[in-house]
Structure I
Amino acid sequence: MSTHVALLKAVNLPNHNRVTTPELCGLCESLGLREPRGLLASGNLLFTSARTDARSLETKFETAASKQFGLQTTFFVRSAADWRSVVESNPFPDEAKRDPAHLLMLALADEPTAEAALALTKAISGRERVRVEGRTAYAVYPDGIGESKLTAALIERKLGTRCTGRNWNTVLKIGALLS
């Protein structure tokens, strides 16, 4: 059995994609996954599984969530080892220490091409900085996320894949639960 993290995209927004942690834990159990637990109410789920194929788990989650809750969202599954790599590979360690709320880890559904990563970098109009590493992107928002033009929609369009973000504080909290 190995531990995994599932991040849900755009859940529990006002009047949109509402799902509770107990419902998500029940979803895990219905899929034969063990020890489900949530972190915060923003779609962070930890569980153990004999299955190790993240893509297969993502598909199973998406199908079951649609069937059980009518929830149309993307699940991003990472193993505990993948998560440790996300933390260790952070290209912005100073920002992580100084201002972790403005550093986002973006889980990507697919690994973008180098050309797509460059296109994203060129599309930045403010002081934001982005680095793409495999199926993870890291974004620094020195002036805040709310007013930034570097939106999830722009990131997805330029990288050609879906994404969901978590600030560095949440990334570290998830990491601590995986230890």
Structure II
Amino acid sequence: MNTHRLPKQPSIIVSFWNVGYLLYYSTIVFMLETLFYWSKFKEAYTSESVIFSLFWFGSVLFAFSHIFMVVFDGWSRFQNYKRIKDYLFMHGFTPKIARLYKGSKCQRTAFLVAARELGIEDQVIRYYRRLGIKWYHFVPHFMIKDPWFLFKKYFWSRTFMEKHYEPKFNYRELSTASLSI
């Protein structure tokens, strides 16, 4: 990739937000759900309704656990973003790599943010459109193909436990240098 045309780079905080904004909004929703379910649980518990107490407590656990799952998912997508950005910077856009991240809205967002920051977002959008992927395709493909995904190692490791990735380049410095040339 030609560094002379590298767009002005956002701060790391802005990139972090852009990669996972849907997930961060989901975190707020799950927090609010947890509070709502907790109030319903307390109400059922004080009225000594065992069945409703169990139902609402299960709902509390479900919503509360999703707070952490969404936070870990955001972390993993940010690691993907950094890895993707390095790859795109060194090699340019290739459908082979874009295909690896087509599976979920969050992974595609990480790919698109990296591509946008390098000025090649249009290529990625055209590619995903050719695959028939629309903006509203939120449910990951693997969830449809494999209903037992919760019990598979690939789901847990790829969704929530991506290893920390240290970028190979300082894009802010590179963009400043390319703007001053």
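Miscellaneous remarks
- Origin of the derived value 1.8 (distance in nm of label points 7 Å out along Cα→Cβ at positions 9 and 121; candidates I, II): II
- Entry that produces -11500 once helix-only ellipticity at 222 nm (-39500 (n - 2.57) for each DSSP H run of 4 or more, over all residues; to 500) is calculated, selected from I, II: I
- Label whose coordinates, when relative contact order in percent (Cα under 8 Å, 6 or more apart) is calculated, return 22 (choices I, II): I
- Among candidates I, II, the computation of Cα Rg over 2.2 N^0.38 Å that gave 1.27 used structure II.
None of the figures in this text is laboratory data; all of them are computed from the coordinates on show. Computed from a predicted structure; not experimentally measured. Cβ atoms are built from the backbone, for glycine too; each structure is taken alone.
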